1. Could you tell me which structure in I, II, III was used to calculate distance in nm of label points 7 Å out along Cα→Cβ at positions 46 and 214 as 7.6?
2. Can you tell which of I, II, III yields 15.5 when mean projected area of the Cα convex hull in nm² is derived from it?
Structure I
Amino acid sequence: MSASSHPGIVAGMLAWRVVTARTIGLHTQTVAVATSDDRTRAVADFVCGSLESPEAAPSGEPIDTPKLGDDATSAEALMRELARRLVWNYADGLALHAAALELSGRVILFPATSGGGKSTLAVHLAASGWRFLTDELVFVPLRTSDVYPLCRPAHLKPGSVFLLGRLPQSQERDVQTYEHGALISPRVFGARATSSAPLPLGAIVFPGYSPDAAGTALERLSKGVASYTLTAALVNARNLPQLGVAECARLATCTPTFRLSYRDLEDAEATLYRTLGATAASPSAL
């Protein structure tokens, strides 16, 4: 008896898929990402290829890798859900909406709201030799200055895709363009996961791009202003004592904190390096 002579058997065979999952971790949080075919495995590898796979068991139900109109749209949706799930129950530190790059062995953190230019600045700096860590999310454990970055693809908006011309030559699978801009795998910058080995925080810079800015200015912030501004980047306040206000104040108090106003990326990079480059390894000198 052949399967083709029995539609019910054929339908069951077609519905069956081999589902595999990889575990992703960031500090104390873990989540599984499930895939069911070659396309979803390619999307998951693009999003998660530079992230750590810890031995700890994942918590909660796996995230099903979406299959939307194109791979870039699917990857963007997976990136959003992965960040949401990692942050949802995180209560062991600050979860900050921020880009992060390494300079002279320490992390320079760029907290900003969506559309604030942090990804554009991060990609520009990474193309200039800074070590890319994330353009989206970091965890900073309570009572420390350690940084755990979510090393996922960078997301450039359509107005910033001109930066693709400055990137190192890479395989086509590592850069995906679509109507919402471009996604760039950390592999393009040679970035690697640092989840199990946190990096020390060197400085916090709040970026502010404006085409009407008079020039580039890097202003040192008072502890009060720095603390207040940092709370705006906190995305897990509901999980923390005092909504994380005291912990943000502690971190801002012990870390050199600046506001960067700029309209030109080259000038911004030069200003940052002049102020932070030589002394990033010793933030007390700032």
Structure II
Amino acid sequence: MNINLNDIHIFIAVINAGSFSRAATKLGLPKSTVSEKITRLETALGIRLIERSTRRLRLTQAGLIYHERCAPLILEFESFHHSLKESHHTLQGRLRIAAPILFGHAFLGDFIANFMRRYPGIEIEFMSVDRKVDMIEEGLDIAIFAVDNIPANFIVRSLGKSERLCCATPQYIQTYGTPSTPDDLLLHRCIVLGTERHATWSFLSKHKKEKKQVRVHGRLVVNSLQLTLKAALADLGIAILPSFLCHNLILEQNKLVSLFPEWSLGFMELNVVYPSKTYLKKSQRIFIEELITQFKTLSEWRIE
């Protein structure tokens, strides 16, 4: 039996990707080459590993067992190979990273630029997206999530929490008056983030722990934080914004006013996420650690 280790690696890649086409794209190989390697592996083993169809692929029972046994061995081999390589070279390689659009503009863009200046051997592919990403499917090394429904098979580390603030411009307040309590929002023009014209804003008293829910009417409904911020700055109404976006606009530029100081709207939590693997690339580890360290210096983020 003459088994090519590279054929096993390609077999694992096909299963992880879920299709020959996606695996070929990730490996940088023609789809026909990937198919030939799998066929060669099956011929060498004398068993069929994958049932092919035009719509999807499915592991045979033998293929399932073979994948379960081989995947950890291939991962361990790659781990040793990369660690040996990194121990003899300066930091280098490619990182593929995704983050929400507004976070990328507000913070991550500058951080990445400084990181690449410190490590000239690093190449970065940065995706700025406002959608759910599939880290395995899209070949991501690191992703920033502002949600808490992250799959269990990923490593999650908290970057910090950004307080949600109710804001309006001085011009809006001069025109329509200052709401003194959350209930006053019923008489004001609000900017709603979402798809429905009405939204329920939940407040918690910082001292008495009293809860209050206000169903506001959105004169303007938008589907991104960036548009919410622009609309608020255009004097169109009262909006809820995370402090990392409006911190400087409130304290330094006086372009926004924070309302209801005795009430809290909760926090937006931001997490750095990466696939759960035995091996973590040195460049991944350093990027993550420096990102977390940088966050600790930002006053608009509460680190816990």
Structure III
Amino acid sequence: MRTISFFSYKGGSCRSTTAYNTIPFIARDLGATENEPIIIIDTDIDSAGMTLLLEQQNDLRGTVDELIIEAEDIEGHNADPEQLGIDRHPFFRKMSKVGRKFALADGTVRLLGSSTAGGKGELSHMEDNLETIKKLCAAYNCRAIIFDTPSGTQFAARRSINASDTVVVCMRPTYQFRTGTKEFLMGEHDHGGKRRYLICPTAVSLRESVILRSRYPQDIKGKIEEEVVNPVNQSFEQGRHKLIDGLLERAEGSMLVGIPEVERFKWSESCLYQLLTDNIDDLNADDTMAIERYELLSRLICEQ
């Protein structure tokens, strides 16, 4: 079972939108089914990004606040999967089945959302409860747990990262994101575990510009490598963490690195895979390119 955090050091990085569009490919690549689903946990307890994207804010059966933060233990954590199926289990029953939002069978993706009223509980139980949930989900052959985390060094973000084996680090290609992302990653050698950190530039414009003598998007690959990848790789050399920079490989026939800026997302965040599969809307060139990059991101996440 994979445990994956979608994280960003700063807000406004398209973190939730990136997760939203990558999840259907993760479900496909890991062979998720209604009986062996993908579990999404929205640990962004102050903003509830994924909960809002999936339009579940008014239909939550249970919340992260109630079941992870405030609870002293996870109900049913010792259940036998042979005796109690996933749809009857008291913890999984409080999740929302949201596979239809990804053009998948409904139970293939299940969400434990956050209250839009914001987190109110004491966070001291969160770390232990996340470890219990990991064991429970593994026992039920869930294919992955995906955390949509808060930004920065908030407690819930740190606990989500600690519980993950792969962290997708979303960042816009600007100076403040490059610098903040580098500082965050340079500090990760102080934290235990063994994790893969996947650099994911987002909302990368393909419009050619010259700014302060730099040419964009041509020069952004070199800037990210010089300012983020190289120093972080040096920092990770003596530790157990690994930096993955596969999304810095340019898209075929393009200067693009990372995920392109998608025009429709300025007005409405969508799951492009759902639009394509269900023939809901005509896709533009930037939509098609983004789909290819989300597929690449999924492959990088799911590879051994």
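Read-outs: derived from the displayed coordinates by stated rules, not from any lab. Only a predicted model underlies this, so the values are computations on that prediction, with no experimental measurement involved. Cβ atoms are built from the backbone, for glycine too; each structure is taken alone.
1. Comparing all candidates, it corresponds to II.
2. Values: I: 17.3; II: 20.3; III: 15.5.
Clearly, the read-out refers to III.
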